[in-house]
Structure I
Amino acid sequence: MNIISSKIFIDGGEPEETREANQIFLKKLGRTLDGQTTNPTLIAKNLGIKKQEARIKNEKITQEEAIEEYKRIVQEMSRTIPKGSVSIQVFANKETKAVEMLEQARTRNKWIPNASIKFPCTLEGLKAASIACLEMDINITLVFSQSQAAAVYEATVNAKYPIFISPFVGRLDDKGENGMEVVKNMLDMYNPPAGGGDGHVEVLTASVRNIEHIMYALYLKSDIITIPFKIFKLWADQNFPQPGGNYVYNPNELKTIAYREEIVLGKDWMEYDLNHELTAKGVDNFYLDWMGLFS
């Protein structure tokens, strides 16, 4: 039987996709999916039909209705993979303070028993995460650099619950940089002998755009890979191929993101550089996509 060492999540906002992917995985590999990731953009896309229905009635969907629908969606996903992890995101823009994110997190964490609450990799997001990691499973999202990964590690070093970190490889590829190298750099920094990490942060390869991303993530032994349903289906149709020992990832013309030896674990998390243009852009876009439901 094809043994996949990494945990496999589905990335999306459609419970039907979760069910179908889980059935495929169970049929072909004899195991269920390990989890699900969601975000405001994916959920907003799912809620677009409700928005259109409201317009026909000359009404508007309210935030309360949308949040209830988000809750219903993740509850349905949770029932499909009750032993897996389901990531639920707090809604935040650049002005949102840690205390507000924490309030959202504590509410969302009660929606399902297998929740992992997503915080953005920003100053306020990590302030919230440093407290939340003592209370619940968390997932730090919109991560694009080794420095951000070091900050996530140190902000959650006293965690009592599982911690995921989500490097968005596809978005780095989109701007001409080799996003998979950020995954490699994180793993090298976290894992002995390169970094001497304690293993409390699991690297979740996200923003996967193609099968080669999956193959290289498996080769690197990324703890988790979250995959959009369309790409998952392509992988399944090929009977879930995996990389051999001589596998070589071809980044084509993508610019190298070199490992930075000067970034080491062991500092106060606020000493690391959290700034990245894609993090700021991602926070803005997630928030705008969600708020666009109510215009």
Structure II
Amino acid sequence: MIAHAFDGEPLPFRVVGASGRTPILTAHGLVSSVEHWRFFTPHFARERPVVSWDYRGHGGQPAPRDHASASVAAFADDAHAVWQQAALGPAIAAGLSFGVQVALELWRRHPDAVRALILICGTAGHPLDRVSSSPALRRGATRLVRALGARRALAAPLLAPLRTKLGRKLACEIAYAAGGARRDSTPPEVLDELFGHASGIAPRVLAEVTASYLEHTAFDILPTITVPTLIVAGDRDELTPVSTSERMQRAIPGSELAVFAGCSHLCQVEQPVELHRTIERFLAKHAL
């Protein structure tokens, strides 16, 4: 199926699962795709519709006409367009990693679409704050990212290794070392596909979405959230540490926090059975 964004960009999406219970609308991770939900979608589609879609310029789609539209705000508006086209009623917005920011921005901009929130291994914004909360650092990082994206002669060589098996293997080692994945529990094909997918995204799109990720914050709207909210964290996640999730939990009225022992940044593929059970209990508690 195809929805159309506010600026006319086509937004392919799919709906799988039985009708009846509250639908789930997914938002995947940074420069990733619906493959981030490989275990989640078939599990929850047994009892409810799951609406999955790729951000503009992702999932093998061509780059959007306006590269600058690859942003958290635009993706939230795109999610709303997909939701409208699916016509299934208010949904559980499930965000993963970067998708947490998209889900929160969806609440800010289109609260009519959101029945509940599931926020998995992400932050409400300003991810560099775990290193330093300096605005100068944030501005410098985003300028550098955009400058690289605008110069194809520089960006292409940086992405080229990800098109090789050896290059993706090296990227996996970096992910393990950075705490973004666990060697002993992350299926190797997940990271291989993630890095392979990233290598196919237009450099300008990669740059804009990464810059938006660094610039965006939704911490200001957390106290306004009035729908049931589940926050999920991994106690070995070095990218979005438990302290970040705890800060979100304190700010969102009535929200719940589940911390998974031994998980890094990819709880949904490292401990899918345990994660699904936790989400199922949350959904049952709130009659969703």
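One of I, II was used to calculate Cα extents along the principal axes in Å, giving 53, 43, 37; which?
Working through the options, I get structure II.
Comparing mean count of other Cβ atoms within 10 Å over residues 101-108 across I, II, which structure shows the greatest value? Present the calculation step by step, with values, prior to reporting the outcome.
On the way: I: 18.9; II: 26.5.
Across I, II, mean count of other Cβ atoms within 10 Å over residues 101-108 peaks for II.
Comparing FRET efficiency 1/(1 + (r/R0)^6) of positions 117 and 165 (r between Cβ atoms, R0 = 30 Å, to 0.05) across I, II, which is largest?
Working: I: 1.00; II: 0.20.
Comparing I, II, the top value of FRET efficiency 1/(1 + (r/R0)^6) of positions 117 and 165 (r between Cβ atoms, R0 = 30 Å, to 0.05) belongs to I.
Which structure, out of I, II, was distance in nm of label points 7 Å out along Cα→Cβ at positions 221 and 237 derived from, given a value of 2.0? Provide the component values of the computation, followed by the final result.
Numbers: I: 3.3; II: 2.0.
Here the read-out was taken from II.
Consider the structures I, II: one of them gives 2.3 for distance in nm of label points 7 Å out along Cα→Cβ at positions 29 and 277 as calculated from the coordinates. Say which.
II
Quick note: the coordinates plus some simple rules give every number you see, no bench work behind them. All of these numbers come straight from a predicted model, not from anything done at the bench. Cβ atoms are built from the backbone, for glycine too; each structure is taken alone.
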